[in-house]
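J.: Take a look at the structures listed below.
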Structure 1
Amino acid sequence: MSKPASESKIWDVLTQVHDPELEVDIVNLGLVYEVSIDGSRVELTMTLTTIGCPVQDELEQMAKAAVRTVEGVEQVVVRWVFDPPWTPGRVTDEGRDLLMSMGYL
């Protein structure tokens, strides 16, 4: 039996998932609200910058694939929420620096 998944490792692999439009990872964009672990099942509570964002399915698949690489993870579920809504205030300092370097801010 494998050991339980590490929440910190899950957060780490999620920094490798980049929004295909903004080219900044979903953690530093503030799109991941919560990581919950129940045995080998991981639930990600996530949001989008806007409801109806065209990259929702792509982000979900990339996030699931990244989290499945973590030892102890067998199932990944993404729960999309829009309350509270995403705002630019959720972007981390690192995310802001990346967005500025690309001319978005």
Structure 2
Amino acid sequence: MQAAEVVARLSDQARGIPADCFEVYGALISVDFDKLREYGLMHLIKKVSYDTEGRPRVEFYDAQTALAHLFKLHSLGPERVEHSGPDGGALTVRVEYADAEPAPYSEDGE
């Protein structure tokens, strides 16, 4: 699979399923597979199974996960942030306890 196809599929997942691919019958929701096929979105189906009464259950890929992958792919934010002291060196941490007298501060940590 080429990179462009990966991005296209993730983009489809992030956009989700068009509303006209669903029919609502009271408490039941039906998926119109013909429309999904017509729109070229059958690859958005993650799993098809049946409940205890024999009704089909359809699980789609998660849009939020696809968005997170696209976010990382396009470097839209830092994956992690590193903190450092002066000139990229180690951080100096000073710990003070509320019930103790504060010690005099020095740059060398002594």
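FYI, it's all coordinate maths here, none of it is from the lab. Since the model is a prediction, treat every value here as computed from it, not as a measurement. Cβ atoms are built from the backbone, for glycine too; each structure is taken alone.
J.: Identify which of structures 1, 2 gives the largest calculated value of FRET efficiency 1/(1 + (r/R0)^6) of positions 46 and 86 (r between Cβ atoms, R0 = 41 Å, to 0.05).
T.: 1
J.: Once relative contact order in percent (Cα under 8 Å, 6 or more apart) is calculated for every structure in 1, 2, which label goes with the largest value? Working shown, then result.
T.: Working: 1: 33; 2: 21.
Ranking 1, 2 on relative contact order in percent (Cα under 8 Å, 6 or more apart), first place is 1.
J.: Which one of 1, 2 has semi-axes √(5λ) of the Cα gyration tensor in Å, as calculated from the coordinates, equal to 25, 14, 12?
T.: Matching structure: 1.
J.: Same structure, new question: Starting from the value 2.8: which structure in 1, 2 was distance in nm of label points 7 Å out along Cα→Cβ at positions 6 and 30 calculated from?
T.: 1
J.: Out of 1, 2, choose the structure whose coordinates give distance in nm of label points 7 Å out along Cα→Cβ at positions 22 and 62 equal to 1.8 when calculated.
T.: On the way: 1: 1.2; 2: 1.8.
Here the read-out was taken from 2.
J.: FRET efficiency 1/(1 + (r/R0)^6) of positions 38 and 94 (r between Cβ atoms, R0 = 30 Å, to 0.05) computed as 0.55: which structure among 1, 2? Present the calculation step by step, with values, prior to reporting the outcome.
T.: Details: 1: 0.55; 2: 0.00.
Considering all the candidates, the number was obtained from 1.
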